[in-house]
Each structure stands twice: as structure tokens, then as C-alpha cells.
Structure P
Amino acid sequence: MAQKYDVESLREFARAVLLKAGLPEEPARSVARGLVEADLYGHSTHGLALLPDYVDEIESGAMAKNGRPEALSDFGAAALWDARRLPGVWTTDLAVAEAAKRARSFGVGAITLRRSHHIACLAAFLEAPAREGIAIIILSSDPSDAFVAPFGGVTPVMTPNPIAVGIPASPDPILIDVSTSITTAAMCARMRNAGTPLPGKWLLDSAGKVTDDAQVMKQGGSILPIGGVDHGHKGYGLGLMVEALTQGLGGFGRADRPKEWGASVLVLAFAPEAFGGRDEFLRQTDWLVEACENSAVPQGRPRVRLPGQAALARKVEALRDGISLDAVRLGGIERLATRFALAQPAASRSAVSRNG
């Protein structure tokens, strides 16, 4: 049985590592929380697996350590911030809180971040505001890199450009976190390093042939947009939308040819009270949830579930029993513990009690 690690111990370890690397307390705590939250949901490529990379970015100066985002424009309900290469998980946390605050005043709040560092798992930002009755949308792109080709093309132009949405509902919110491409660059890298094929033919090689071989990403290949070779114009259109509403609204993007790993981000928040009211909002979303869950399924198949249900169930289990770490994440933690002379995270108390 794989070893499981105590969630709070993992948070504290990540925070201590980031403090040792030079981050102040507030961003270190925010980034540690965000990375562990991703692992609680089961997003293993965008959680603690990123911690060694973030440390390298801090120590190289590619991730800024000190200061706060700078407001470049402010129109009441909407604002543009220069994130100044500060930790992206932290600056997005700040943007979500500020957008929600403005939504409570204006009905809608919008914060755009330019020159942010990588923001990890978008789903990790959704649950808290959605449970507080705020509908939230987060869009993100990275103008410094390109993995996804436009539909009909082969040359990579865009990143997977995720769209995340938190929708208040009862008893749990709907949590949507999808890329506008079939898979992510992180998953391609993981499969390439493991020498195993992807679960489907989700890539194009440099000649435009579909393949499941992640090695092509190092040889001029690209990730297909959602819809693949048949209906990829849909994912392509969504990807363009994300680029325009992040880099375009931020006034900084691919046209500036940035080289550093980062993100352009748009956070939108909506307060239902400014529209039809929270009770009416929940009446509609709860009806939709029930209708989806009660949809007939083929014999022997599980019932329909809503986006986020599996992730929230994994979180409940992990908070109780601990988080299992694969060899990649565990190896990174062990190396960081040695490097910074820190004790490794503790085993889950629940697992210890059962094995004792």
C-alpha cells in the first residue's frame, strides 16, 4: 500500500521550503496552500510536483520574491494589475478575493493580471468563493510558450489555455476546470519522461499525423485542440477567446515575445444578488444538478456526475486519510528536504493508526 502523507504536514513543508527559498510569509503560505489543494483534488501534475520548479524559478530570479501587484488601471468594477513576475498562485489568490469584493459592490468584478508567474491548478481557486455564493470564472494563458496548433495547422501557436468556472449549488458547488486543448503540456511531459504513450491520439507530429507519442512534442509536434481532427475548430475558437481575454485585455502577450514561464490571467466574479438573487440562482442551478444526476444511463454504467464531484470526493478522502505521492512528487520532496535541511512531511495519522 502506498504511503499517505498528512495534508497539514504537506502544507507546512511546502511553506517552509518556499520560505527557505526566499519568499515572504504571505506568498509562501498562499502558494503552499494552492499546490496542496491541487493534490487534494487529484490534479497531480499541477500540485506539489511543481514545488521544485518553483524553487528553481525563485532562486534564478525568474519568480520575483518581494512586493505586491501594481494597479495599472482601475474602473471600479474592473482593474488591470501588473503582477510583476510575483508568485502566480498568490497573485491569482489576491485577484480572486478582489474580484469577489468588487462583485459584491458592483454585481460584477473583473481583475486582469499581466506578467504573472505560473498559476498552477485553476480549480484550486474556485471552491471557496463558490461556497460563499460568488460565481467565478478564471481564464489563463502563457504568452511565453506554444504547444497547441490552430485548427488545420501544425505549428504550435497557443498554450492549452484553461477555463475554470465555480458555480454555487447545493450542497456543493459545480467546479469546472478544462483546457481548450485535449491534454496539457504537463501531462505530455510526464508521459514523455515515463516513455509511455498518451491514452489517445491527442497530438500531431511535425508532418500533421495524429499520434499518441509524446516524444513528438520535442520534434515540432503539437497538442490538438478540444474536438481533435474532427471538431477541433471548437477548441481552437475557445483557445483564441482565452488568449484575447487574458493577453489582449492585459495589453501584454505574444506580440511582446516574452521568454519567461508565466501567465496572463482574467478573473471574473458575479454576485447573484445583483441579478435574479441568490435564492433564485440556487433554485436554477440545483434543478440542473438534479436533472443531470437523474439522467438515464446505459445499463451497468454509473450515474451521471457533475464537474467537480469526483475532485471534492477525493479531497474529503485525502483530508481524512492523507495524500498518496507518486515517485515524481516524493522524489522532489525528498530532494528539497535534504537541500534545505527540513524534516520530510509526516505520514497520515489515519494511515498510521490503521497500520499500527
Structure Q
Amino acid sequence: MKKVSVITPCYNAADCLETYIEKLALQSVGLDALEIILVNDCSTDDTLTKLQEIESRYPESVMLIPLEKNVRQGAARNIALQYATADYILFLDADDTLHPKAVEKLLKKAREDDADVVQFLSTDTHETGEINYDTKSGKKDLKVTITDDAKRRMFVMSDAVVYGCWNKLYKRSIITDNSLRFAEGVLLEEPLLTFPLYFYIRKFSMLNEYLYNYYQNPKGTCRNLFYDEEHMYDNVKVQYELLLDLEKRGLLEKYHDEIEARIADCYYYQSVSNLFAIDRPLDLSVLNSMAETMRTYFPDIRHNPYLNTYPVMRDNLDMLFTTLTEDNIKEYAGRWKEINQSKEI
């Protein structure tokens, strides 16, 4: 049986696929240990042809899933998860690379700690296929075992599990047993899968080594997200879907204060901050709808015990209880710009 399922959505990735498979072949555990699931997301270039060549070259290690309709990264990963059979899962983008000993190191850590999730560090690169062979960070590894409700609450508020999906080795069971999935049809799709991990992980490990090289594509969709009219509100959509999902799971009632603080920050304040930073006309109905959602779910947010953890939220709560108009929007936008500038300093 394969040790790790490597899931990769591919859209117009023809230029980097040969490098992708060559670098994976360098893994010290060997390709035989990997179940590489490649999803062709209805590419319009030669991606499908190249994927077919790779599958025919490595039939025991590569599974190709060709889609007839473009569904974006979230849905592509959800489809691939249905085919994964290994005990552990990694998500790897087609233009990114792993350190040659990444899988070996991660499996060792996962087994030693019996970890549900092993998180690790990534390095930004500007050339596809680039590998940073110096993995050391100087930081100590971390192991968290959650044995009671108090520790669970501390874990939720720790920000330990970052929102990105690519810098983690997952036990497949933590995903499948809890019906975790990515948001579909949007960008910034990961939090719908990664945030609920806070409530299901029993043992979490942090391997403080740089094992993933993340390619900074200058034409990448996420890089220009908030300047893209089609997707500028995607974070709002994903975080709202996350709120509904947490409510459906019964977690909102049990961990109300923690979820109130985290959702207020990621759904409302981070979205508003990013939107105000782009200097373009905003849909006031979206902003007011977000505030209405917050007031409906969290009418007593002023009494949240974690407010001091988020000073931006604490100092701007009045905006949640104000209807934004063309007359006052500039005032609030100016306030947010000052906040962002103070952060940069």
C-alpha cells in the first residue's frame, strides 16, 4: 500500500509538469511509496497530453483524473480526495516543489508523534523547480496533545494551524472521518478544510524545517485576487460558508467565544481591511450584509473575552453596528489604511 497520497490540481500547467514529476522522483522514500493523484481541471493547453504521458510512464504511482469542466482548485482537490487510499495526504501545487527528504521526514515525525497533522515550513521561490536544500530554521519542533476542553480552546486561539493546505501532512482519516472539504468555485478555498481541524485534531506536530518551495507566480490568481472583480469577495464567501459549516457541526454552540473571535477577524475585519486597501469602488451591500451577519450570529461581541487578542477588531467594533453609506465609507476606509500603515511600520 502507498504511504502518502500526493494530490495536485492542474490547470494549464503544461510548462511545469515535467519538472514536477522529476522533482517528486527525487523523494528519498521513492516514487513507489507515493500515490500521485493528478487532476486535469479542463486545461486549455497541452496539460492533459503531458499528464497522460506521465501516467503512462509511472502507471504504478500516478493516477490521472481528467475533468470535462473547469471546477477550480477546491473542487478538484475534493474529487481527488475520493480516490486517495494512502494513510497520509499531501497537497502539492503543480508549480511547487518538495525537498527531496520531505516525505521521509514528515512520515517519521507523524509516526513518532502519532500526529493527526504535521505542519512544516515553506520557502517562497521565483523559479519553478527550485529547491532550497537548507531546511534548518533554528526553531524547535512543537508537539501539542489535546486532552481536554480547556486545551482545545487554547489550541483554537493559538493560530497554530495556518489556513494554507499545502504545508501539512494529514492523516487521511482526520479528513475523511470528519467529512472535511474545500470550498468550491472560489479562490482562498482552504479555510473550509483547514480551520475545522482545530476541533478534531488530537495530536498536532510542527516540524520547523523548510520542506516546501512555494512558487510566487507573478500571474497567479491569488496574487491579484482583490483586484479581480470576479473574485474580490471570495474570502467573504468562504468564511461565511465556514461559519455555516461550524454551526451545522454543533461547534459554534460549544466553542462560541472562540469561533466568534476567529470569524470576526477572518470573515469581517480581514476582508474589510483587504477591500479598503485596493482603492476601487466597493459593493456597500456586501459590506453591510457582512455586518448584519455578524450582528445576527454575535450580538454580544462587545463582551467577547478575546477582544484584546485582536486590537483592530476591539477598536473598530462600532463599524459592525453602523450602516455604511457613500457618505461615511471614506471615513472608515481611511481608518483602515492608517491601521495597515501602522502594521507595516
Structure R
Amino acid sequence: MNQDLLIRLSEVSGVSGDEGRVRQLLAEALRPRADRLHADSMGNLYVENEPAPGGRADFRVMVAAHMDEVGLMVTGIESSGVLAFEAVGGIDARVLVSQPVRIGDRGVPGLIGLKPPHLSAPAERGQSPSIKGLRIDIGASSKAAASESVKLGDRVCFDTRVLDLGPTLLGKAFDDRGGCAMLAELLEDRYAFALHGVFTVQEEVGLRGARVAAHAIAPQAAFVLECGTTDDAPKEIDDTPVMRLGAGPAITVMDRSMVADARLVRHLIDTAEAEGIPYQVRAPKGGGTDGGRIHLSREGVPTAVVSIPCRYLHAPASLIHKSDYDNAVALLRAALKRLTPEVVAR
């Protein structure tokens, strides 16, 4: 694991539509070993590498990971100096109370506040908070004072630092900075085809960047690298979890955005078993990824998704297992080394 890169990616701010700092970090890291590197008008970052000697330049494989994270946007500055906001991406208001945040390009510190229990009516105390009832406090005493530091439309990210917990890492935005770090490692190698690595924008608000990127590349096959939610906490009914932490990378068969290409799913499973890499099959329980747009591009693109299991997704702090990350990189690297046009040939 390139843990240093993953930590830097996790801690930088990149809420959907404001991915510039993530893009700059990745471009600086990858430029020395990329044949071509550029960004498009939406902000997607493309890193293109020619085939290894003897490979086929006419076989284009796209590997994608999204740069954006869920977060908030400032929508109002009140007379008292506190900030109203809305969610950017899917966030449950219950995880927001008392969380420290950073706001805008200047990283203005703030705290998400809720009316304290001893000032709340009994009925209020029994209800889950809503985003409309929350505010961000930056310590300003008036609207004029707050307006000197923040403006409407500023993105707000959680102020979470990565903690190394031994076998696991705790941090924000592993969805999908974990996938970004994986893709950066895969781009260190050469394969028997043209590899088009794409770090996409605005996945959390509609898979938007991936749609543009897939149309531009017109790949013959695509892999999406994700960080997906687990459901492995103890519960009364022991039903099949979506995926388990520490059980290896998860291969998607179906989610709400796509049915994964059966040939690529088989290729991934065969590779994992041949290489002795632990894996799990992701139970089809909702969710969606950039694959939902990529597989519908042009005449259709055979697409598969591999995810790192992640606890507490779309929250101020989440948890991943180092072995899942390492095994996901190993699986994708081996699968790409074994991939030929015949795998997806009709």
C-alpha cells in the first residue's frame, strides 16, 4: 500500500464539483510516469499509458475511480453569523451533529451545531435531526463578519485526519480516494493494451464525469474501482451482508445502476482463485457506481466493479482494512495482466 498517497488523498478536500485539489495532487504524483496526462472541461483527469512492447494499442481498457466525496454546501448566512447548508451527495443528517468541518478554498474551520437537549422540547428530543435544523458555527458574531470568511456556494468537507489503527485505517473520503490510490498504483505497470486511467468527477451527484469520460475514450472494456459499504455489524437476523471488512475485495454482480458483465466477473473470479487472492462477491443490495454510466456509453461497454469494503460510508469518518486494499490492487493488477480482447469477444 502506498499509504502516504492514500493519507494525503483522504485528508484533502474534494466535495463534488470542487475536485481541483484532488486532481492537482494526483497529477503531480502521476505526471512523471504517464505517457499522456490531461484534464477535460468537466475536470476528469486522464492518465493514458501505451501498451507494453508487443501489446495492442487498438484494445483500449478504461479503469476509473472517482475523486469527489460527499459533503455540504453553504446556502445561507444568517444574521447571527451561523451558516445554513445543504447536503452534496447522500448524507444522513444523524451523522452530522457536532462534527468539525472545513469550509471553502481557505479551509475555514467550523462546527455543525444542533439545539442542545436541555433547550429542546420533549418531542424534539425524540426525533432525528434534519439538515434544515442544523447550522455551521464558525464563531462569527454577525452576517457581515461571517461573509468575510465564507460565501454562498462554498463546499464544506469534514475535518478528519487519518488514524492508523494497525490492521485498519480510519479517515474520511475513502469513498473513493481508496479507489484513486489503487488506480495510481496500477498505473505504475504496463499491460498488453492501452490503459486509460480516469479519475472522475461528480460521481456522488449522478455519475456525471464517468459518462463524459467513457464517451471520450470509447473503451472495449472497463473496470471501476470503488470503496463500498459493509453491513457486517452484529444484528438479530444474520442475513448476508453486502460485504465484510477484512474478507478481501468485493466483486459486484449487480447493483441498482448496472448488471456487471458476466465475462469480466468470471475473469476476476478466475484470476483471484488462480492467484490465491481472497475475494468476496458483493450482494446485490442497491448502491451504484460510475459503472452505471460507463456500461451504457456509445454501443455499450463490458464493465465490472471491484470494491474495497468500508464501514461507515458517507460519514465524517470511515474504516477500511489494509489487507482488503492490498488484495484489491493485487487482484486488479493480475486481472489486467491476464486480460486479452478474447475475454470480452462475442
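For which of the structures P, Q, R does the calculation of distance in nm of label points 7 Å out along Cα→Cβ at positions 8 and 24 return 0.5? Of the structures listed, the value fits Q. Of the structures labelled P, Q, R, one was used to calculate volume of the Cα convex hull per residue in Å³, for residues 88-175 alone, giving 145. Name it. It was calculated from structure R.
Bear in mind that the values in this text are calculations on the coordinates, not laboratory data. Please read all numbers here as calculations on a predicted model, not as lab measurements. Cβ atoms are built from the backbone, for glycine too; each structure is taken alone.
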